[in-house]
Structure I
Amino acid sequence: MGDTLLTFPAVAALRRRYPRAHIAFLTDARYAELLQGNEHVDQVVLLDRVALKGLRPAGIGSLFGDVVRPLVSGRWDAVIDFQSYTETAFIGALTRATTRVGRRYKTTASWLYSQWIDRPHPESYMPFAHLDTLATVGLIDEVPVELGRYFRVPTPAREAWAAHGVELGLPPTSSRVGLFVGAAQENRRWPAEHFARLAIELDQHSPSPLAFLVLAGPNEGGVADAVIAAAAGSAIEGRLARGHTANLLELAAALEECDLAVCNDTGPLHLGIAVGTPSCGIYRRPLPHFLAPPPHRCIVAANRQVRLVEVAEVRTAALELLDRRR
């Protein structure tokens, strides 16, 4: 999810440089909805990677029917392989595009590209690194110094979330803090009791009462429930609710509505940044390509032990973001 989302500023830059171009976007079918309403993309090409990795007939059929066929039969002037996998290098070669850009990242198959950048990405947030790829091969003039908001939530998703948000019963006048408490890997999850303690202390140090929205992935309801249970009996009990989002676009709408988001190191962290919400990320490792850029805040765990990140450290960073928002 994050890899898909973090290429969007580069796609927007290509559209600005080539306003009449036909731009196609190849991605995992699980994240297709992120492309809905993207005005810079003319064609979405989807691959069922889960089925393909399992060598299931549906995955093999998706590869040849949904990916190879439209790319081989189309007329392409350029292919930019932002991830530079060996398999995507082969797919790019099948297009017969004159310009095929790859970078030393996830493959060494440089011979499959017509323009190979034989150095790693600069140590900056990944959207800037992808923009650097475009600038290096002359597809854009320069890398912008600011990122800004770069994901537009489609109106239907915003309306669907608004209807659900009324049901939560959170005070409409309070500043809203989103807590994304899930993560694909357990070693990236800050403990539920830490999130609950953070919410309690943020409210105690805030000049006005706060409302809290607890968010998690579709299979992480237990983690969200644990946060809510840990806050039971506290002053914020009636101002903390679980946000059930039906899809990624509703999640984007929920994060957009927040004045602050505190997230584990996972895709929704980057989604919050993309919709313009001040975000504080809690990271297991200090990987520069995924650390949120200023004015967002980054808390990196010592010795890669996320559970060791102290509540006070996150609280201080979150309060600074809230003060700036006000």
Structure II
Amino acid sequence: MADQHSPASLSSAVEECRRVYRQIGDELGKAMVGQDAAVEHVLIGLVVGGHVIVEGSPSFGKSLVLRCLAEALELRFRRIQFTPDLTPAEITGEETVREHSETGRRQYLFQPGPLFANLIVAADVDQASPKLQTVLFDAMEDRHVTVGGQTHPLPVPFFVLVSQSSLEPEKGTPLSPSQLDRFLLSVTLGYLSDKEEWSMARHMTSSQVEPVLPVVRRDDLLRLRQTAAQVSISDAVLRYAWALVRATRPTCPEAPEFVDRLVARGSGPRGLVALVDCAKARAALKGRCEVTTTDVEQLALPVLRHRVFGNFAAESQSLTSSRLVEMIMESVQHYAPP
């Protein structure tokens, strides 16, 4: 595939993105009910090539979302349950010594761990030791692991969905702001609506459950990524994204007055890059060649909520990071280009 699309070929490519997106949705509908926004955001993370942190109580379907995506995309899926006694070797793999069947000489062989998959659910990562967290985040950043002095590349694509424990968070090591900033998106899984939960109950008791079939291959996903990167964004829409990110920072001229009073730390430049990349991916999946303000609005909350931190005054008013971002979005107008 060529590195650059002509206008006509880009239009055809984004239409293909929309077709693939619908195919994936149809397949996921065989095994899942509801959580459409969460699925869309996770798929955007896959298209962009960034990792996702997910929030939600146990049994909300975090692993199910990624397992079904792995089946629809024909990718390898693994779930890793993080505990205080889990060691780095148990996730990266380790070298073993074996005797050669013919020469009898000992040789070192690398046995890959569960980290060597395309889609990883890292459950309760805050319950792991800081050392193990470092190993995971290094692998996410570098896309390889080093064992016994040898570097082993991770599969392509390599996507990690991380969750933190909601049962005993006080006993763990919560992710730091700098670690959270490495994630492209923060996705929230909520309760299903009454109709969705009824449909789920009917689906679970049905004797004719259809399997999720692969409709997209690895190379197709990489083509989606290339197409999304070439979607255009106008100065007007870019300035709106720029203003939203800058409005999260205390003392910044673009920030509303309440940000100085309630926000301890806002988003850095990585948040703006993530917002633009995700908006481009959403536009491509919707079959459009150009980003709209709606794309930015739909992605602002999942991109920014894990990058904005309230201070004591916000906590005293029970204002979460999500609510602070919503308040900022309500205050920031659509800017015209300079």
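Each value in this text was obtained by applying a stated rule to the coordinates, not by laboratory testing. These numbers come from a predicted model, not from an experiment. Cβ atoms are built from the backbone, for glycine too; each structure is taken alone.
Supply the structure label, taken from I, II, corresponding to relative contact order in percent (Cα under 8 Å, 6 or more apart) with the calculated value 15.
The structure behind it is I.
Among I, II, considering only mean count of other Cβ atoms within 10 Å over residues 49-56, which has the greatest calculated value?
When mean count of other Cβ atoms within 10 Å over residues 49-56 is computed for each of I, II, structure II gives the biggest number.
By the measure distance in nm of label points 7 Å out along Cα→Cβ at positions 249 and 273, tell me the structure among I, II with the highest figure.
I
Quick one: FRET efficiency 1/(1 + (r/R0)^6) of positions 25 and 201 (r between Cβ atoms, R0 = 25 Å, to 0.05) came out at 0.75 when computed from one of I, II, so which one is it?
It traces back to II.
When helix-only ellipticity at 222 nm (-39500 (n - 2.57) for each DSSP H run of 4 or more, over all residues; to 500) is calculated, the result is -10500; to which of the structures I, II does this value belong?
Answer for the origin of the read-out: I.
Can you say which of I, II returns 180 when volume of the Cα convex hull per residue in Å³ is computed?
Going label by label, the one that fits is II.
Using Kirkwood radius over Cα pairs in Å, for residues 17-96 alone, single out the structure from I, II with the greatest value.
Going through I, II one by one, Kirkwood radius over Cα pairs in Å, for residues 17-96 alone peaks for structure II.
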